[in-house]
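Engineer: Next up: some structures, all given as structure tokens.
Derivation of every value follows stated rules applied to the coordinates shown; laboratory data play no part. For clarity, every value in this text was computed on a predicted model and none was experimentally measured. Cβ atoms are built from the backbone, for glycine too; each structure is taken alone.
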Structure P
Amino acid sequence: MMHAFTLLLMSILPVVAILYFVYQKDKNRESLKLLFLFFICGIASCSLVLEISTILKLLFPSLPLTPSSNSLVITFSYAFLGVALIEELCKWIMVYFIGYHHKEFEELYDITVYAVFVSLGFACYENVICVMQIGEFRTAILRAISAVPAHACDAVFMGYYLSIAKKFYCENNKKLEKKNIYLSILVPTILHGIYDICLFLNYYIFTVLFVLFITYLYTLSLAKLKEMSEENIKMPIPTEEDVYKEKNNSKE
């Protein structure tokens, strides 16, 4: 009983630690009620991942939904499409459709906080299931320093590009807004895919690359997080009247 409780605690603590770290960097902190909603949405996105994977398997029976030791193409496809794209897209759906136009999203850093809470809601559920099923302290420790922080790093970049997109939205620049919205899905997917492919390919060189990659990813994410929190600004959200005037000016 104590063994199971310790494993559960080790599964949850790294999530709580990262959430607090990101939260306390927000100068004008979001309500805990709203952040709890995003965390729950992150857990809910796990179900969405399963639903999409099941539908894809039914529609495309030949689609690679497991890695293959005999095929690099299948392994790459599974890592980037079967895992990274589906998971990041499901998390993105929660962040974008609930957070992007939320009335509380008034500062550029806010959306990054939302993204991290969604991503770590997902990671918390995944981590608890994985650690409790395997039942080893070693797994809990390895995931605490790899999988959980990696999910948070992906979310930092998702939030970063969504914050830039919102900035262009406020300037009524639809083209650059859309570009950064696409990047808010693409960049986390690529980062997630690289992480997974290093794990799936059981070669020494990929183990070395994995360590180098996560070291670089963590360093870059911390720098990006610091930059966004320090340069956080309140956004001039355009009113309907502003948008109407801008449309008329463009027609002229």
Structure Q
Amino acid sequence: MTRITPLAAATALALTTSPVFAQTPAAPAPAWSATANVSIGSEYIFRGISQTGGQPTVQGGLDVAHTSGFYAGTWASNISWLEDFGLYNRSSMEWDFYAGFKKNFGVTEWFYDVGTIYYYYPGRRNPDAYDANTWELYGVLGWKWANVKFSYSLQDYFGLRPDGAKTDGTFYVDGSIAYPVGETGFTLLGHLGYLDVRHDLGGKYELSYADWRAGASYTVADGPFKGLEIGAYYSGNNAESIPYTDLTGYDTAKDRGVVYVKKTF
């Protein structure tokens, strides 16, 4: 009778059970994911125009995404322009809500993104001011680190009504790049856009303009500050000064440099 030693028994057990463990399927990736972000900056610039009158900004947001391509999120920032222009007597916040669908074309690096965004400004309007809340639709066509975006307003564009005429149908088209410089952690930033305000006035009161931005950012790769983004850019435009100068005399359309720090979780 053959004697089975403990070593032989253990070896046989390992040989018969190893394939079972090797074939155990990995846990499927979750269908939903969530991220949050917070940042501070020297100023809040939106489409080339200052929203904080030269003052610093604190911003933050929360996003959820599904593997199907659907996403939704919210984002908020301090502002001052509604009070600075005498439109609201109590308003210091912009609160955005958005949702869309983003997907690559097959296995290529080309992608599309379609969605909607609502800009909400809680506060109290002055009697002669129009509602600044704005609803837009947008579409994006992109490739890796570059994209072109078209935004179309379904309501008056942030409360603008030149000579009382409605500005729904205003559009903004822009191209942006965020080019990663190898594995250095640096990214080159670029942007060029054009705003076409419906029923715009002419001459020195014209509201439409082109804007541009150029800068760079650095994202920390390791250590306690991993994922921290530090950036700077310079923003400019060809907007007329008169319609964009607030009641304090500050030209919100002037060219300026901005620095910021951002963290995504």
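Engineer: For the read-out relative contact order in percent (Cα under 8 Å, 6 or more apart), a value of 14 was computed from one structure; give its label from P, Q. Can you show the working numbers first?
Structural biologist: Numbers: P: 26; Q: 14.
It must be structure Q, since only it matches.
Engineer: Then there is this: Comparing FRET efficiency 1/(1 + (r/R0)^6) of positions 109 and 125 (r between Cβ atoms, R0 = 25 Å, to 0.05) across P, Q, which is largest?
Structural biologist: Details: P: 0.50; Q: 0.05.
Structure P gives the largest value of FRET efficiency 1/(1 + (r/R0)^6) of positions 109 and 125 (r between Cβ atoms, R0 = 25 Å, to 0.05) among P, Q.
Engineer: Give the label, chosen from P, Q, of the structure having the highest value of distance in nm of label points 7 Å out along Cα→Cβ at positions 149 and 181. Walk me through the numbers on the way to the answer.
Structural biologist: Details: P: 3.4; Q: 2.4.
Ranking P, Q on distance in nm of label points 7 Å out along Cα→Cβ at positions 149 and 181, first place is P.
Engineer: Tell me which of P, Q gives 1.19 when you compute Rg/Rh (Cα atoms, Kirkwood Rh).
Structural biologist: Values: P: 1.01; Q: 1.19.
Comparing all candidates, it corresponds to Q.
Engineer: Assign the value -2500, calculated as helix-only ellipticity at 222 nm (-39500 (n - 2.57) for each DSSP H run of 4 or more, over all residues; to 500), to the correct structure from P, Q.
Structural biologist: Details: P: -25500; Q: -2500.
Computing helix-only ellipticity at 222 nm (-39500 (n - 2.57) for each DSSP H run of 4 or more, over all residues; to 500) on every structure in P, Q gives -2500 only for Q.
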